[in-house]
Structure P
Amino acid sequence: MIDGILLIDKERDITSYDVIRKLKRILPKGQKIGHAGTLDPFATGLLIVLLGKATKSMDDILHYKKEYLVKAEFGYSTTTQDPTGEKVHECKDFSPISIENIQEEINKKFIGEIEQTPPAFSAVKINGRKAYELARAGIEAKINSRKVNLYEFQITEYSWPFVSFLIQCSSGTYVRTLINDLGDELKVFATAVELRRNIIGEYNVKDAFKSEEITEENKNRILSEILILNN
């Protein structure tokens, strides 16, 4: 069995567990495997896969600081706070909001320790069931807010109604919820239309293996990318 860490750059429109399934086809039979930090299907970027004894490090890795790039579209919000949901609010007639005003609102409300309520479509457990299971069943459930830390929240590109941001945050932060809540504060609504995770702790997506290249033909190259644990 293999003990180590494999960095994967997850493609869009597959689940984090789809990556695990692809890897299981080329790893030794019975290989212990898991991942630290789920990415939504619409999101791309760094997924840390843990093999063998490295799975014991899962809780530690889950608590590492993370960095994301997110592209927001202002003017509407959705049930899932991303492009996979249905529109629930729309602001059809609104003027562009300047970079300065957006950043001012961020600096006032979205830096440091804040209270955040996870979205209904999330893996947060409510009485033993995942929130998204209840949401899909049409069951309304109260989701408690939690404290999260935002270390950086900066505009990187501006082409109204699209605005991109670099966000550094603590574990447990829902970036699509940050965008949704920012849209509410600005009174124009907003949806995260693209999301990419660049960094988890010391690990960078620049060093990751692309999920679309996980094939039998690339087996040896994938195995050579595994960061072997020191015993």
Structure Q
Amino acid sequence: MSTTTSLVRLLPLASPALPVGGYSYSQGLESAVDAGIVRTASDAERWIGELCMHVLPQGELAVLARLLRALPHDAAAFGRWHTWWRAARETRELRSETEQMGGAMLAWMREIGTLDAALARCGSDNAPLTWPGAFALACHADAVPVEDALCAYAFAWAENQVLGAIKLVPLGQAAGARMLRAIAGGIPAAVERALATEDDAVASFAPGWALACARHETQYSRLFRS
């Protein structure tokens, strides 16, 4: 497959229009706004940017890289890291989010015809499928290189967070665009860190963010599901 073809197939996976509901989740950002931790555009950029640079690489992106490398022949490794990711979700809503988005991605793949028998079996063997697991299946189906897949995943996460900040802080569209451009500039370094992470160093450790996610579950008024 040519680089151009691979890119064209990857772009929809990083689009906010992908019908998996990623725009429905703030992952603690709404709680941080409610608590007054995030008040301005610079606060939001720092919150999202630090998660992108210091939390995603060693956890979510490192796991995604391992899921991609396990496909299609190492079902045991895929299952092990998929189980690790589900167990590492710090709150009920974060676990519900990753499973809901994973299931939606699987349904979308069935709808567009990219879910062959082997991938369908991998999905059913690891049900409920999480978001990184489903994203790995979709990228494997379209022969997307690992590094490109991680970049797209991180960008989609950052874009959804910025869209949340636009509504919550609130911010104008231009401020949001500037913020996304600044945060996206750090994604190549985040991906490089993820690819260099050893198995024993894979971790999901961000206590302040986890507490914000937990507080969101009982927040009185909210726009987002997590």
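Any read-out appearing in this document is the output of simple, stated calculations on the displayed coordinates, not a laboratory observation. All figures in this text were calculated on a predicted structure; none of them were measured in a lab. Cβ atoms are built from the backbone, for glycine too; each structure is taken alone.
Observations, loosely collected:
- The greatest value of mean count of other Cβ atoms within 10 Å over residues 87-94 among structures P, Q is that of Q.
- With distance in nm of label points 7 Å out along Cα→Cβ at positions 15 and 47 computed over the structures P, Q, the top value is the one for Q, the highest of the group.
- Each of the structures P, Q was assessed by relative contact order in percent (Cα under 8 Å, 6 or more apart); the largest value belongs to Q.
- Test item: FRET efficiency 1/(1 + (r/R0)^6) of positions 63 and 79 (r between Cβ atoms, R0 = 25 Å, to 0.05) calculated as 0.30, pick one of P, Q: P
- Here Rg/Rh (Cα atoms, Kirkwood Rh), for residues 23-94 alone was derived from just one of the structures P, Q, and that gives 1.10; the source is Q.
- Comparison across structures P, Q (criterion: Rg/Rh (Cα atoms, Kirkwood Rh)) gives the highest value for P.
- For -5500 (helix-only ellipticity at 222 nm (-39500 (n - 2.57) for each DSSP H run of 4 or more, over all residues; to 500), calculated) the corresponding structure among P, Q: P
- Computed 18.9 for mean count of other Cβ atoms within 10 Å over residues 7-14 - originating structure among P, Q: P
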